[in-house]
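Every number in this text was worked out from the coordinates using simple rules, so none of it is lab data. Since this is a predicted model, take the numbers as computed values, not measurements. Cβ atoms are built from the backbone, for glycine too; each structure is taken alone.
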Structure 1
Amino acid sequence: MLHTTHSNISEYGSLTRRWPAGLIHRTRDAVEIAGLLEGTGWVDSFSPKELHVLAQYLYLCEAAKDATVVQEGGSEAYLCLLIQGRVRIIKEGTGGKTKQLGSANPGSTFGEMSLIDREPRSASVIADEPSLFVVLTAQGLENLSSEEPRLAVKVLIKIAKVISERLRETSGALVDSSRSD
């Protein structure tokens, strides 16, 4: 169950310029964050010490059902690792119609591209149910890079692998869709 005591993460303006109102900062307790990370496959290659150090650069956030976690076109740069809940990824098409591109379950990440390239968000992410996330901001990644460069490299390699997997899936889907035309 999600805690109800929280504040909007925009109060932490030094972390990033803008956050969607639906993403609520819950805590910055590194011990709790490290424990939540241990329960995901995302950090399998990290030692317990590395997890505890990494957790100091992360935030724990929540979103209510139907809250916007990421807004398409937004300029904020952060990656979310879904700990609890479910989200859907949608993209606006021609004529203002939206199409669901996919969904994410616990252990999944999203927001990797904006964290790396700082380009506007390519899709929106909406919470299908109350959800809990571990968040790495661009500022957090910059701080990690300057203070713990070896750990930052491990994080960046993990992000690169996720992006590579998604590109391979997309390439396969494009080939399959062109065969059916």
Structure 2
Amino acid sequence: MKILVNNEIVNFEKEDFPMLISGKALVGSGASFFSVSLMSKLLENGEKIVFFTAFPQAKELFRNQIGNTINENVIIIDSGDEKVLLDLIENIKDFSERIVLIKNIENYSKNLFNKLSEKKLIIFSGDIDKCVFGDDLVKKDFKTKIFFSFSEKFEITDKPELQKYMGLIISPKYNGLIRIDQS
């Protein structure tokens, strides 16, 4: 699996964070698959990660993608309950070194955002327009923004027509169309 921007292979690094991935909930835009695949790729590249999502299907997809590479570099929060994540954060000794995925942001409270908003190595992924802290996300200085569907809360000029499973990436390093190549 490869991540392509404008049909060129890219690898995300710690300087590409914090990251926002926008995708409308339950419409099959590709944001969910991309978020899971990005975490798989980061783990493959040797990064330490924390995987947190509201839905078991995403955890199952992630486990299928990483196969036997489950080790001390990956923490998968099996509960989709934000209180479980917030309690665990206090006990993860190397939490500041880990890239954390908060997937399905539309299912969580502002308390979660407040606790993690200053973390540099974070990915907020989901439906910004249905998220209770969506206005706070707009104000946050994300290094990388990826849109699989466009939020009404973000002003973006020259919006391209996005094909299914293709997104628009905006960052200092990458700009253009982003997708996963599974070949």
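Given -7000 as the derived value for helix-only ellipticity at 222 nm (-39500 (n - 2.57) for each DSSP H run of 4 or more, over all residues; to 500), which of the supplied structures 1, 2 does it correspond to?
Values: 1: -11000; 2: -7000.
Matching structure: 2.
Using distance in nm of label points 7 Å out along Cα→Cβ at positions 61 and 93, single out the structure from 1, 2 with the greatest value. The structure with the largest value is 2. A value of 50, 24, 23 was derived for Cα extents along the principal axes in Å, for residues 21-100 alone; which structure in 1, 2 was it taken from? It was calculated from structure 1. Among the shown structures 1, 2, from which was the value 35 of relative contact order in percent (Cα under 8 Å, 6 or more apart) calculated? Computing relative contact order in percent (Cα under 8 Å, 6 or more apart) on every structure in 1, 2 gives 35 only for 2. The greatest value of mean count of other Cβ atoms within 10 Å over residues 37-44 among structures 1, 2 is that of 2. With distance in nm of label points 7 Å out along Cα→Cβ at positions 45 and 85 coming out at 2.1, pick the structure among 1, 2 it was computed from. Derived from the structure labelled 2. Set 1, 2, criterion volume of the Cα convex hull per residue in Å³: the highest-scoring structure is 1.
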